[in-house]
Structure 1
Amino acid sequence: MRRSLLLLTAATTALVLTALLVPLTLLTRSHAADRATAEATARAQWVAHALGPTLATADERETAEQTVESVNGRGLPATSLILADGAVIGPRANSGSPITDPVRLARTGRAFTYETDSGSRLVLVPVQGAKGGTAVVQVTLTRQQLYAGTLTSWLVLAGIGVGLVLLGLLLADRLGARLVGATRRLARTADRLAAGDLTARATPEGPPELRLVAGELNRLAARIDELLTAERENAADLAHRLRTPVAALRLDAETLRDPDEAHRIAADVAALERSVDDVIRRARRPLREAPRADLAAVARERAAFWAPLAEDQGRRTETVTPGGDTPLPVPVTVPADELAAALDALIGNVLDHTPQGTAYRVTVRVLPGGEAELTVADEGPGFPDATAPDRGTSGAGSTGLGLDIARRTAEEANGRFGTVSTAGGAEVTLTFPRPLPEGPPPPAGTPSAPPAPTG
């Protein structure tokens, strides 16, 4: 915008100045010629007036020569006196006959100026009363003398034009800087809102249109904050309602006769209670929070959690993280509980939708650009039709939300989600961007959650 405004101002100013300065340059040229002609005419009239009485007698030629010589000089127009007999006192205008058509016309008693083919100008004034006939005073102006001072005037006009263009560009640059600055600050506010900072507000500034946009953006941010707050409270309330049936399950578990069965079910109910509490905490967590977690530690912790069930199903499992025996942290800007939920969904998919005995592998690695990559690969039959099902779609009677949980976890962190299905099995990859250096990540690992229904 700023560059476009400068170009528009420069073009407009140049056109306006061209429309003004071109006539001015022609006017100064014409004015210089008129001024030089007026001075030459006054000079010729003075000479004619001074020589009129002198030429009335035949013995005053010497006086005439002195008078003509006095008005000639270096850089001055050539002044000459053409007598009736054709004799010339002073410099000659040309090498030919001095009795030219303009001279003959001047002898009739007319004073006038005459433009020659070479561009010079002649001023002719008759001298009445000269002995032997009418004499003529001729003043010759060359092109240089005729337009003397024109170049200086043109340079002055050009300097004024350049100065006006520069002044216009300076004013346009300041205006552009103001507009661009206000637009950029408005965009930064929108970026903060998009990042989840619902306290961000735009300062109304700049032209009326931008002030209107800033006001509407602030209204939108306030409305979004209200709606999200209401949604979080609704989600928390719905999760809180689950406490009653969970409590009933705990009581039913306590009435079982088999102590081992009762203990196992009670443990599952306790894990379910922790999941409900976690849902309530997540629903009420402000969006501005940007916790960091150790992806490698979460992967090891969730793989260990699912290992007993995998062992019961005769599955071979493998967990690969950077550092091997000396684990290295892999920080990502994703809450640890969301990472755990995504991993639970992916591993649960393998356990629920592949034949027992199918091996799977969880891999965490750091890409050359600093991105973190999480891969869950199995050796099963792969996805139906070689593609991952859409949200809410499942061919095994489940909710079809398992892969979507992993997808949203990656995309909400500005990462990527990908699936590959081959003859050798299925592979799901989550890629997270490199986090900003804000200190070490929090201790990885979250309270163990129960296997949730996946699809």
Structure 2
Amino acid sequence: MPVSTAATATATATATAAAAAGRTALALGAVPAPASPALLAEPLPVLGLDVTVPLASGRRVPYAALDQAASAPVLRQVWDEIAEYAPYYGSVHRGAGHLSQLSTELYEDARETVARFLDCRADDQVVFTRATTDSLNLLASALPEDCRVYVFETEHHAALLPWRGARVTFLDAPASPAEAVSLLTDALAARDDDAPALVCVTGASNVTGELWPVRELADAAHAHGARIVLDAAQLAPHRPVSVRELGVDWVALSGHKLYAPFGAGVLAGRSDWLDAAEPYLAGGGASRSVVRRQDGGLDVAWHTGPARHEAGSPNVVGALALAAACRVLTEADPALLAGREEALLARLREGLAALPGVRVLSLFGDDAPRVGVVSFVVDGWDSADLAERLASSHGIGVRAGLFCAHPLVRRLLGGTRDAAAECGGTGGSPLNAVRASFGVGTPVEHVDRLLGALADLAGGDA
């Protein structure tokens, strides 16, 4: 559904008003002045650009949403499509009525749209879940007996924690992409049996935004008889993801990070382990036949394919929203979106580098390719206090903490492996960081306002 002219006009007017609100901060000179040609491209229309928030002073300003690594704003076209569908809502895979049949058709079309978006193989299956965390827990429940799992300590907790029934090897944080491949290769080569093995790796760090060498890690895994699952939660909102080109066996992602609402996620990939496993949830939809035996028990025949792990009434609205976001991102010019993001990222990083006392966190070094996620600390500031001040004095939303990647952030901050605090701390190494993250709908003014506010606060002003 095309975005309305009125909506586009509203977004443009809001961006103009936001720019005016940030001029005082920009006058501090912390922002690179001329915008690069890539930044002249219009961001994709998203909801929320006309939202104003109260400051401690009592004024209201347009909200600068720079916590998109947590949840991204909804693409306006996605919201419009869901609003158009809402009157036709019906049960999926259940009823004979027209609305039920329509909803079922749209739900299965959404599955095909996601498969195309991810460039899945012909025999891959797409299972709808609640989010990346749910997807990886589903895969963990489907691991073959005695499976070994290899995961870097740098992963988000969604990838670190689900493998409780497996033999897990946690790999140290690599200093470069090449070292990541070397560490994995050595670990896989050291296996002393032929048990099944799975590697889990992120595509882009949710802390530093750095891109990981997914294709090379997949090749290393396959060369040693292992499979690999890609956590694409942070990669898919910023770069195309191709299961075929990356050579991964599964990919997991979240709709709420992909500019879609309503809590849907995806696990897409090979079917054999999933079809051989017990259903992730037991209930209606997953069972093909249930018969009461004479001894009082039940004989249950389970479906194979996606239905096996989608028991209960599915989140049809979430699946449709996720698929709509996939279509919008596919129909947009990927090169244009990536170029604009890289220019916006360069603007942010150059601005941060010009500020006194600001240290940007990095695992692979300054020259490593990355997406629009930047974490940093500022001398003299507890990160939680700094994030609160950015919100209360400037209307800027960022995140402070360890970002559900505690081992990685503690390593980058120079902390101990067993540190317990999520936030706070006085003296010595900081125990937390600030993260700013943006996406396809972020106006340039939001980044400029952040830099101006940091120039103000890093200089010691209240």
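Annotations for the structure displayed:
- Set 1, 2, criterion mean projected area of the Cα convex hull in nm²: the highest-scoring structure is 1.
- helix-only ellipticity at 222 nm (-39500 (n - 2.57) for each DSSP H run of 4 or more, over all residues; to 500) from the coordinates reads -11000; which among 1, 2: 2
- Origin of the value 23, where relative contact order in percent (Cα under 8 Å, 6 or more apart) was derived from one of 1, 2: 2
- For 3.4 (distance in nm of label points 7 Å out along Cα→Cβ at positions 66 and 242, calculated) the corresponding structure among 1, 2: 2
The numbers here are math on the coordinates, done by the rules we state, and not lab data. Everything quoted here is computed from the prediction, not taken from an experiment. Cβ atoms are built from the backbone, for glycine too; each structure is taken alone.
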